[in-house]
Structure P
Amino acid sequence: MSKPLGRRQLLCSALAAASGGLNLPERASAAGLRKLVLIERSRISGKSHSGIPILIKLTDPELRAVEQGGQVTSPAGDTLFFTADDGKTDLPHEIREYQPDRGRLEAWVRIPELDSNTDKQIYVQQRSSRQGSDARSVWDGHYKLVIHVPEGRGPVADSSNQRNAVTRREQEKGLYFVVGHSEKLSFAQELTVEAWINARNASSDGIQALVSQWSFQESFGKFEGYDAGNTSGLSTKGFFGAVFDGRHVYFAPQHDGVARHGKVLRYDTHQPFKSSHGWEAYDASRTSDLDTRGYYGAVFDGRHVYFIPRTDGKTYHTRFLRYDTQEGFTDPNAWQAYDIGYRHSYQSAAFDGRNVYFTPGYDAGGGSAKVLRYDTHGSFTDAGSYTRYDAGNTSGLKSVNYDGAAFDGRYVYFAPLNADGIVLRLDTKGPFESRASWTAVDVPALSGHKMHMCVGAVFDGRYIYYVPYAHSVVVRLDTRGDCTSATSWSSFDAAGTSGLTARGYDGGIFDGRYVYFLPFWQGGDAKTGFHGELLRYDTQRLFESRSAWSAVDAGHTDGLATVGFNGGAFDGRHLYGAPWREGTPEDGKIVSHGRVLRYDTTGDRAAFSLRYAGYGHNGGLCAAQPGPTFILNTDRGTCVARANKVLPAGRHHLAGIYDGHRLRLYIDGSLAAEQACPGKPQVSDADIAIGRLLDGLGQFDGEVTEVRVSEVARSRDWLRTQYNTDR
């Protein structure tokens, strides 16, 4: 009998071999090869499992091909097979990889019974003839898709019993795979989606899709309107920006038509959009004994929603307001405020996963460049958690007055509200207070592009789109280029798109394929020009081509005047316009409103999406770091489970599970997020895309090496056991 494999001979595996000989029944082996493999009980989560596939990873000189000095007679390894501990009963297996020169074997083996009270012993042996794998017996009938992605350009096939057609596709943005749709890939009850990945970089801001049955509506017209202007007995009108926390959309309070206010409006995306049951408001205008009114934009850090201070109607202020989402929305104890002590207007913010960067607008002297940074790891009410830096005169330019920001994973880009088109950028990897970390660019002088005032910026994973305020020229920056080079900049004048005016926007949203610009004011007379013409760019077409652009007038939706929005939010399927203003009468007073506009970006074209990263600055005037995310589309909207943290680069296992009631996200065998999920899953006829979104962007920066989709909700212990035996 051959000696068992030593523990140190198993590479990168949760398996261990017995360290000494075991007196087990012998079975004749054609090549005299039989190796004992031990699955340690410490790797088994839960009490027991039946028929679970386990990845066996072995490296041993005797497993080399005969030509390489080993005992394996076939260079493909297809004479090898596995047996139970009796040495006789064949176990279904699928060889994932065999390296004859190294004696390296990786194979999925279906284990009849695993018990956490005992170690499990199996054998790897050799037959005299080549028989190969029995892949479809490894995976039970609940697996509807099983893909092992080989290194290089080898063939890719579905190892499940469904035998789905898999196509490899390559383009400039990277490699991805498409699984053709069939009725076998329609999931109406339970669902488990798994992916093993190798990530090149941390999961920072920007959509990176792993496994998705998710497509987009090419038609542009599925709008809804709801008047939330009198919610919870309050006058809830006039908001600057909104943010999504994974379930709720929060609208930042600004001016209700009478005065600056602190009434925060919230919508529960699990409730019908047009039902008052989904809406509530809380008057936070007197929090922590401070005058907390007049905010611009919001940031979600995974627990708290922060509202960015602007003006209380008398002076600019920095009375920072936050809400603890783990507490009741209308509980005064869930709200806290802190006065940083400056007379300064900040206009939205960016978030890098730890620090909030306040976008500088105005101070008593006019346009300001005093960027404020808050460290969310510090105390909210400790002045030491806040740092301010004056970025004025960066690169010798008048770099002042900004409105909104975007984050690409390293740099924060502040959108210029100044009329000169001077863009400001911060390198978050450098010292915040070092001038070397800051760059300013006079875009018109550098590139000749007509960059005017902007409100907000949108990132699609490569390009930053600056949103045109009161004009029609969209300027775009290629973040893969040098921002100080003219070739990195381009522009498009959208005036006249689809026969509409198409000018004057505040904030924007990216859904994975289309960039949307939210309608506000066309410019000119402040008494008129507040509009509802949404502008949309298709990232699958050339930026400078007019055919890539479309516009639709949604200014009269569901019998409501849906015009004049300031930023918005995105829940994975629907975009929401934050209601702000509809006019200015002769007396010069602001006429604000509370009519929220919603657009459905997918309809029934989307079912689920497991993502390595989401896009948190989605609205142009808000910020978050969703990190790994699992989205399920239902007949009542989207359910979202997201980690709200940046996942480090390297190898990871992500799994999204829906059990008919709750949505769960697991990362590396541990529960990272869960969310109640009402409604029935949306059945889609879209193909499944691996490594990006179908007909969109969202390319994963790394390699997806394993994919499994099941029509049942796999248990936590099933996932943990598979993770433990493959990490």
Structure Q
Amino acid sequence: MKKTILLFGFVWSLALIINQVNSGFLITPEIASASPQHTEVKIDPKLFDQYTGQYSFVDDPDFVISFWREGDKFFFEANLTKAEIFPEGPTKFFFKVVDAQITFVRSPQGKINGLIWHENARDSKANKISDQPNIELPQAFDKRDVMIPMRDGARLHTLIFTPPDRRDVLPILLNRTPYGVGQTTADFINRNYKEFVKDGYIFVRQDIRGRYGSDGQFVMNRPPRDKRDARAIDESTDTYDTIDWLVKNVGQNNGRVGVFGVSYDGWLAAIATLDSHPALKAVSPQAPMTDAYLGDDFFHNGAFRESFGYEYVTAMESSKESVAVKLEKADAYDWYLSIGTLSRLNDGYHADKLPTWNAFIEHPNYDAYWKSRAAELYLTASSVPTLVVGGWWDQEDFFGTLATYEALEKNDRRRQNFLVIGPWNHGGWNGFGRTLGALNFGSPTGLYYRRQIQAPWFAYFLKDKGKLTEPEALTFQTGSNKWTTADRWPPKETVSRNFFLRSGQRLSLEKPAANEKSEFETYVSKVANPVPYRKRPIQATYDPGSEWPSWLVQDQRFLEGRPDVVAWQSEALERDLIVNGDIMAHLFASTSGSDSDWVVKLIDVYPEQYSEDRKMAGYQLMIAAEIFRGRFRASFEKPAPLATGQVNEYVIDLHGNNHCFQKGHRMMVQVQSTWFPLYDRNPQKFVENIFKAQPSDFQDARQRVYESARYPSHVTLPVMK
């Protein structure tokens, strides 16, 4: 998977450089010197004919590249990006603007049967699959750059891409974003919306209010307006005004508009359904940022997502345009630990200049500020067909996917609320989707979704094309690696099964007996040595090469030997066990402190002997996990200290899943009290506001997790009948 990411990055960088050259921009000295010096040699052009064709990478067979000759020039193409390559030997070729080389290889019989791709000191092998290149021709687009007026006079920067010389009227696909649209080109449209381009649409991308080229003030997750104020605006009014202008001013549109997007853009798509414009006929909120306090970007169950919260808000609010965030240490774990308390980010790093950071400090509890921004509380009945999309291993907004679907489902009398969840990370459905980290799902799930689900769904509602065959809920069952359908989610065909934590660190269907050897497992949670949330060194969230996108599927064996992580494991399963629905943890625990965090993970433990894929032997794969801040045990609105030594039950929603624990695998439950630096350290001493905690407030705590008949900690799984 890492090799595939490198190749995607190469193609993207190459496309940007080609766009610069074609647009008349100069290649900077930094870019020009990025490629080491190569010596171009002359070869007989006909020699290249044996290399012509398509090549598929061994690590990801869906990634296919093509080579061909035009006279005495040699070309490469991938994902609609074409570039010339140059010989430095009979079988070896290079690019002049980026650092990558290709060496063609022969079979023992002397026939060209593959190549070695060398990039960033790594080699990737590809097999030749055809002697005919697949040269994809991009769709031409006419581009308009306009400022669309809103009802309050603000103007929003908008790019419109229309196919030239079109005969039919076309629907409009709108993407609104805070991440900048100024560099969007026709090549971008062709590469990123390939399936939509084939069907024929007018594409529109817009900077939202206060970002990049648009007027006005940016407000993070701007709450809905007060409808009693006729002059009030919000993201739904900006969407309404944009659609109104588009259908009146873009020629040859059919009067129908669809809105879609991922993450923040996904939330914007959901917001479009509020008081929607009559021309809005379909929306797709994908991994929408729905409730940033209860379970999305900034907090989970009251625990602050320190590294993500600080880095994301700094990137978004330091300037009208996004800025790169650089930490002063190579390992984010070390940097955040050296900072110490959250309040020090104000003192030395000017976080107090950021509006949302100040909101964190002023609103540490689930008060009116956060509730006004919680989309699941104001998304009500909608007349617009909605396709909600997410991934089981979304590292940012999985909560938002299910919360948005469930909010709309309450009033879905027309049965036009649809859900798709696949084996993806955040936005992973826009890639091939065959692999994630070490996992291989056996098929290109992203391609399947875009070709068989998303494109036909929008075509049905926006173009009256085809029939609606989409089930209400389409989810990918990991483990068995297959798509499953249901007329609702979670499906009705499940029964709740309790798996109990037992003495001897066993996980069992049998409830603990009164004569168990021990009542609890204990560990010390040390504030100076918190449990890392992923393997170290931990890069800054969005640094190049960061493992943030795939951390949820990292092998949890990296924590073996830590005394502050306790695990309970089942016997090897005698038959497949399919979990499909919401997973709940019931943790009975006590602490020597007056506040505490509790992290619970459900893990699939692969057999030590695993011939299907040797690199997965013994692998510990997180299926579901969540954190809970103890002070909010009774209420997220009114935190309260924990009584020292008192046993409390913590009911922790580990959220939904569709996973097959296969025969021979084991189930594991892990419990710990820190998950750093993704989540801030709990002082383990109750203070009114952790954002204002002082170093003297932090203390170690002895934790007890109970496994007795009186206090039967367990996880409740929705098992398919």
Query raised in the report: If semi-axes √(5λ) of the Cα gyration tensor in Å comes out at 53, 25, 24 when worked out from the coordinates, which of P, Q was used?
Result: P
Query raised in the report: Looking at structures P, Q, which one was FRET efficiency 1/(1 + (r/R0)^6) of positions 64 and 440 (r between Cβ atoms, R0 = 30 Å, to 0.05) calculated from, given that it came out as 0.95?
Result: Q
Report summary line: When mean projected area of the Cα convex hull in nm², for residues 424-655 alone is calculated for structures P, Q, the one with the largest value is Q
Query raised in the report: For which of the structures P, Q does the calculation of FRET efficiency 1/(1 + (r/R0)^6) of positions 192 and 664 (r between Cβ atoms, R0 = 30 Å, to 0.05) return 1.00?
Result: P
**Report entry** Which of P, Q yields 0.15 [FRET efficiency 1/(1 + (r/R0)^6) of positions 456 and 528 (r between Cβ atoms, R0 = 41 Å, to 0.05), calculated]
**Finding:** Q
Query raised in the report: Among the shown structures P, Q, from which was the value 11 of relative contact order in percent (Cα under 8 Å, 6 or more apart) calculated?
Result: Q
Query - Among P, Q, structure where helix-only ellipticity at 222 nm (-39500 (n - 2.57) for each DSSP H run of 4 or more, over all residues; to 500) as derived comes to -5000 - result: Q
Query raised in the report: Can you tell which of P, Q yields 24, 16, 13 when semi-axes √(5λ) of the Cα gyration tensor in Å, for residues 448-583 alone is derived from it?
Result: P
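Coordinate-derived values only; no laboratory data. Since the model is a prediction, treat every value here as computed from it, not as a measurement. Cβ atoms are built from the backbone, for glycine too; each structure is taken alone.
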